[in-house]
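Student: These are the structures in question, set out in turn.
Values quoted throughout were computed directly from the atomic coordinates according to the rules given, and no laboratory measurement underlies them. Since the structure is predicted, the reported quantities are computational estimates derived from the model, not experimental observations. Cβ atoms are built from the backbone, for glycine too; each structure is taken alone.
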Structure I
Amino acid sequence: MGNVEENENQYPNCTMLHHSSSAKLVTVSIVSHGQYALVLPLLEQLGLYSPHVIDKVVLTLNIPESMPTPGSEHRFALETLHNPAPKGFGANHNHAFERCRTPWFLVLNPDIRLQSDVLTGLLAGAHARSGVLAPRIYEPGKDFPEAHRKLITPWEIINRKRLTYVPPEKPEWIPGLFMLFRREAYAQVCGFDEQRFFMYGEDVDISARVVLAGWQLQISENLFATHEAQRASHAKTRHLLWHIKSLLKIWSSPAFWKYRALTRSR
């Protein structure tokens, strides 16, 4: 499943692999940026639809906020982490992964909404080489789920709004709002690259590295979730600048060019 020695040389401080000790299958990581009002409905939906597969939810409060004690209806353990200073997207989820003892690790945005037991369906469709799983995602007001993502290049950005643009039949990367990782795959690539990325771009990068390590990205076409689309990069100049800087970092990454060559050879 890829060259483990090469991954260890690239990330020499990576010690992420743990042995599973839980009968349940999934550890969930959610990061709140003063967004507990968004998080609470998601916790309720996870407890309503998927408590039988969730071992625990690791909730990271990236900035100080008051949080009421959750009720017992969640039906899973809730571990809350309080950051003394804000961390980036990848750093927060990597920190949560240190608490993962289950075969699967779910990275989930606080503005995801569920109407069914998506997790059980995703797990049922997994095969031995499934590295990252996700459902189809609906955005508010849209009649159809979001198209599969094509690898981001300057040319792709220019063309994606054109009527002639054709999305790939299978995703070339999976957005970080809902990524169900096989724990072994996440550990093998040493998680998100928190040194290179602070916010935005980590999902493209880790998708590429997971595939280069021998795993597969997998979308379940008959399972759905909704994204309430809290798009800070459209509203705040700082987030837009982070987005642009992340794109430049993606395009300067050796993993990106190896993955681009791989996708073009298929």
Structure II
Amino acid sequence: MPAADRYRVPILDRSLDLLELLADHPDGLTLTAMTDRLKMPKNSVFRIATTLTLRGYATREEVSKLYRLSPKLLSLSQRGCGGERIAVEAGPILTALRDASRETALLGTLSGGQGVVLDQVPSPQPVKVVVEIGHSFPLHTAAPAKAILAFLPREECEARIALLTFPRFTRHTLISATAFRRELEEVRKLGIAVDRGEESETFVCVAAPVFDRHRHPVAALWISGPADRMGAEKRPALGAIVKHHAAELSKRLGCPD
């Protein structure tokens, strides 16, 4: 047994296992489902889940009995990783991006095996894309996820790709690691990423990475709008707008020119 294992706290180990399980199932799990997957006593799972709920880190629906992680955990992660600063610095830039593009402007980052929305400024147009803060999105379809993954160190990028399963959502969805790697190479060349209706054919997204002072991609800025308003002929110009605003946010985070 490694010497450090003597200091492990079993109940904390189990609590973290439960948190990671819920993070992998954003649609929620019942107490029975969590117990089956974790191979833990049902009473232990119930006590941990109840404590997380009482502390506000999880929620439980009365009708479906499903447990889900709450935005409070995201807030804790943001504080620990400097995400609150990103959100504060991004505020006026999101507004400027919305005004320049007239589409909904969003900020997001990676969280485990998915992406998560940190903030948004909705489009002024009557028909628009609006999502909930904390909404999660799959990595293989979303423009912001592609924008971040493409600029991660190769080893880290490959490790994340190895965990993807590539479910098909639309006829545009990339459904293999080979196709996804080709897509990321294109993102590296252009500095922008596009979701061409890969999760839903009704909307399109254009994204660019945001870098910290170490030139590490910590987030992405993007715009999202109806597919018929963000056709292929408009995307280069929209991409340039997004890329410009992402560069401005990177500067505010200390990224060297």
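Student: If log10 I(q)/I(0) by the Debye sum over Cα atoms at q = 0.20, 0.23 Å⁻¹, for residues 50-121 alone is calculated from each of I, II, which structure is the one that comes out at -1.03, -1.32? Display every interim value, and only then the final one.
Tutor: On the way: I: -1.03, -1.32; II: -0.89, -1.00.
The value was obtained from structure I.
Student: Between I, II, which one scores greatest on relative contact order in percent (Cα under 8 Å, 6 or more apart)? Intermediate values should be presented prior to the final figure.
Tutor: On the way: I: 23; II: 15.
Result for relative contact order in percent (Cα under 8 Å, 6 or more apart) over I, II: largest is I.
Student: Name the one structure among I, II that log10 I(q)/I(0) by the Debye sum over Cα atoms at q = 0.07, 0.08, 0.09, 0.10 Å⁻¹ of -0.23, -0.30, -0.39, -0.48 was derived from. Let's see the in-between values first.
Tutor: Values: I: -0.23, -0.30, -0.39, -0.48; II: -0.27, -0.35, -0.44, -0.54.
The structure behind it is I.
Student: Now, a different point. Of structures I, II, which gives 0.45 when FRET efficiency 1/(1 + (r/R0)^6) of positions 66 and 98 (r between Cβ atoms, R0 = 25 Å, to 0.05) is computed from the coordinates? Display every interim value, and only then the final one.
Tutor: On the way: I: 0.45; II: 0.15.
Label of the source structure: I.
Student: Right, something else. With helix-only ellipticity at 222 nm (-39500 (n - 2.57) for each DSSP H run of 4 or more, over all residues; to 500) derived from the coordinates and found to be -9500, which of I, II does the value describe? Mind dumping the intermediate values first?
Tutor: Working: I: -9500; II: -14000.
Clearly, the read-out refers to I.
Student: Out of I, II, which structure matches 40, 27, 19 when Cα extents along the principal axes in Å, for residues 106-185 alone is calculated?
Tutor: Label of the originating structure: II.
Student: Taking Cα extents along the principal axes in Å, for residues 34-153 alone from the coordinates of each of I, II, which one would give 38, 37, 34?
Tutor: The value was obtained from structure I.
Student: For which of I, II does mean count of other Cβ atoms within 10 Å over residues 114-121, calculated from the coordinates, equal 18.4?
Tutor: Details: I: 18.4; II: 21.0.
Comparing all candidates, it corresponds to I.
Student: For mean count of other Cβ atoms within 10 Å over residues 90-97, which of the structures I, II scores highest?
Tutor: Working: I: 23.4; II: 18.9.
Comparing I, II by mean count of other Cβ atoms within 10 Å over residues 90-97, the maximum is at I.
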